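Structures follow.
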Structure 1
């Protein structure tokens, strides 16, 4: 397994973990956006530009979601 493949595996694994933990904290949503950027970079680097493009869009969607969550006031108990 070469370094590019390992990077892709790490990116997709990070995406999965962050997505699973998103409901625990808005910071997981931000981490998901970063992981999507990593996935996008992997896609472009390995020559699968459609994958890279879709992951870039997902990163933007997740970042926008995080900005909305981060700006929202915390609920009171």
Structure 2
């Protein structure tokens, strides 16, 4: 089970602030984000620009997501 948390435009595009997903062993960050995108194709433009944190650290698309992990999807923020 993996916890996903969505912020700002990602939350708006998906219509929820988060969810729990069961993912297969060896699933990568790209696999998990792809699964979310498949379930909500209209959110693809936002999700494709998101930075992903895996347990609080910046993740690469090929990083393996272990069971019990938390993924945060953060779209680009404006302002400063």
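Annotations
- At a computed -7000 (helix-only ellipticity at 222 nm (-39500 (n - 2.57) for each DSSP H run of 4 or more, over all residues; to 500)), which of 1, 2: 2
- Set 1, 2, criterion relative contact order in percent (Cα under 8 Å, 6 or more apart): the highest-scoring structure is 2.
- Structure responsible for 2.2, with distance in nm of label points 7 Å out along Cα→Cβ at positions 39 and 55 calculated and labels 1, 2 on offer: 2
Where a number appears in this text, it was derived from the coordinates with a stated rule and is not lab data. For clarity, every value in this text was computed on a predicted model and none was experimentally measured. Cβ atoms are built from the backbone, for glycine too; each structure is taken alone.
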